[in-house]
Structure P
Amino acid sequence: MGLFTDKSGKWIGFTDRMKYVEDFRTELIEKENGKIVKKVTYLGEWTVLNDTGARTLGKLISAAVSAVLTGGFLAWGLLTTHASSGSFLVVIPLVMALFPALYLLFGAASLPYRRNPMRRDQVMHGITRMQRSAVAVIVFAGAAVLMSILYRIINKDWAFFKEDWLFLVRIAAAIICCIGILVLLGSIETRQKPNDAFPNEQKLTRF
């Protein structure tokens with residue numbers, strides 16, 4: 001499975017389109033009082049962090065902080081008035097970058113700060129979602145910078161003022177934060193464990 005593909009190689013983008021239905025078994029059980037309840041049991045593999053110490057926790061927290069900074073720098077850059085701020089060539093990529101930036105925040109809230117081991121869907125909602133979203137932000141933000149340069153070439157506008165430099169610095173800061181997220185999360189070592197490696201009580205799931 002790649003960063004943007006499932007096991008079959010199908011493109012799934014940076015959002016979580018996989019529902020992992022095959023990882024769960026749902027049963028309807030009748031209690032002694034006659035009430036019918038739903039029991040959901042996890043059947044898939046588990047992902048375990050090799051190191052659950054302070055160093056790994058620091059990486060997770062740093063990634064979450066970087067996600068917040070990414071959204072802030074992007075919004076700041078979008079609101080900055082500069083030479084090409086009125087061009088749709090620049091505005092559209094920046095607006096598009098805000099969507100994966102929002103997913104970065106969702107992913108940051110789902111990182112395994114204490115949860116270990118993790119189900120496959122939990123890994124997707126946290127670590128994998130942030131990695132995919134960081135790549136998407138880099139692509140869109142980078143496109144905005146390239147389009148701002150293209151705008152200057154087309155209009156032969158080579159005068160750089162304070163606001164122009166501030167725009168570039170803020171977008172560059174967002175890109176650097178995303179690169180940091182990829183480095184931090186990519187350096188966290190994990191291993192897979194079979195479903196039977198954990199007690200049945202841990203496999204019961206609530207949604």
Structure Q
Amino acid sequence: MDLSNYVKSLYKTSSFAGCPFTEKELRELEQTNELLVYLPANLSMQELCELFEIKTNVDFDNEKMIRNVMTKENQWFIVSASKTPEMLYKSARYSNRIYEDEGLHGMDFRRYLAFAATFKAKFDNFPDKTYWTFLLSGTYDKSGVSIVGFDSNGILSHHGWMKDFKAKFCGSRYIVIPPRIELAPETEKLPRAYRGQKFNKK
């Protein structure tokens with residue numbers, strides 16, 4: 001994978017943080033049906049939507065209850081390349097427990113935007129058409145959860161909801177955070193997490 005071209009095509013810059021995933025981990029993404037995603041630090045939700053030309057129903061100037069995580073760090077992470085979310089008709093609380101047991105994490109709004117743009121760059125279409133996805137990292141208000149999805153016109157919609165909510169059209173998406181801060185001989189063999197396996201299980 002040409003990381004430089006990928007970053008330049010999405011973010012219009014040739015400057016990016018080093019990727020802490022190994023060449024072996026990147027080569028197996030096709031086999032595991034996953035995507036590598038980059039999210040630079042400090043870009044706001046509004047800036048990401050404008051950069052990716054994502055239309056949304058969110059009024060970012062007045063929306064103050066969406067909370068994101070790791071906003072000051074550059075992030076590389078791995079996600080499922082499925083066009084629909086998994087664990088449909090399972091609550092956010094249930095899905096979060098499954099992911100935590102496997103050493104996985106959830107998306108927040110910024111991560112989801114970077115994922116959606118990466119997905120469209122590869123497949124020429126946005127994911128989650130007519131489906132909703134829980135954003136399991138970050139919060140909405142004090143104890144709620146955000147759900148997002150694209151409608152048939154390609155508009156990204158957002159709602160704050162309860163963590164115990166479940167519906168046949170609503171699922172979840174995981175992310176894999178690198179098991180190392182930087183790639184070095186001492187850290188290269190640290191195992192990444194995989195969906196469907198217990199944390200650190202090979």
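Rule-based calculations on the coordinates, nothing more; no lab input. Keep in mind it's a predicted model, so treat the numbers as computed, not measured. Cβ atoms are built from the backbone, for glycine too; each structure is taken alone.
For this structure, a couple of remarks:
- Structure responsible for -7000, with helix-only ellipticity at 222 nm (-39500 (n - 2.57) for each DSSP H run of 4 or more, over all residues; to 500) calculated and labels P, Q on offer: Q
- Entry that produces 1.52 once Cα Rg over 2.2 N^0.38 Å, for residues 66-121 alone is calculated, selected from P, Q: P
- Which entry (P, Q) yields the derived value 0.10 for FRET efficiency 1/(1 + (r/R0)^6) of positions 154 and 194 (r between Cβ atoms, R0 = 41 Å, to 0.05): P
- Structure responsible for 4.6, with distance in nm of label points 7 Å out along Cα→Cβ at positions 26 and 162 calculated and labels P, Q on offer: Q
- Of the structures P, Q, the one that 26 was derived from, the read-out being relative contact order in percent (Cα under 8 Å, 6 or more apart): Q
- Once distance in nm of label points 7 Å out along Cα→Cβ at positions 34 and 186 is computed for every structure in P, Q, the highest value turns out to be that of P.
- Entry that produces 0.98 once Cα Rg over 2.2 N^0.38 Å is calculated, selected from P, Q: Q
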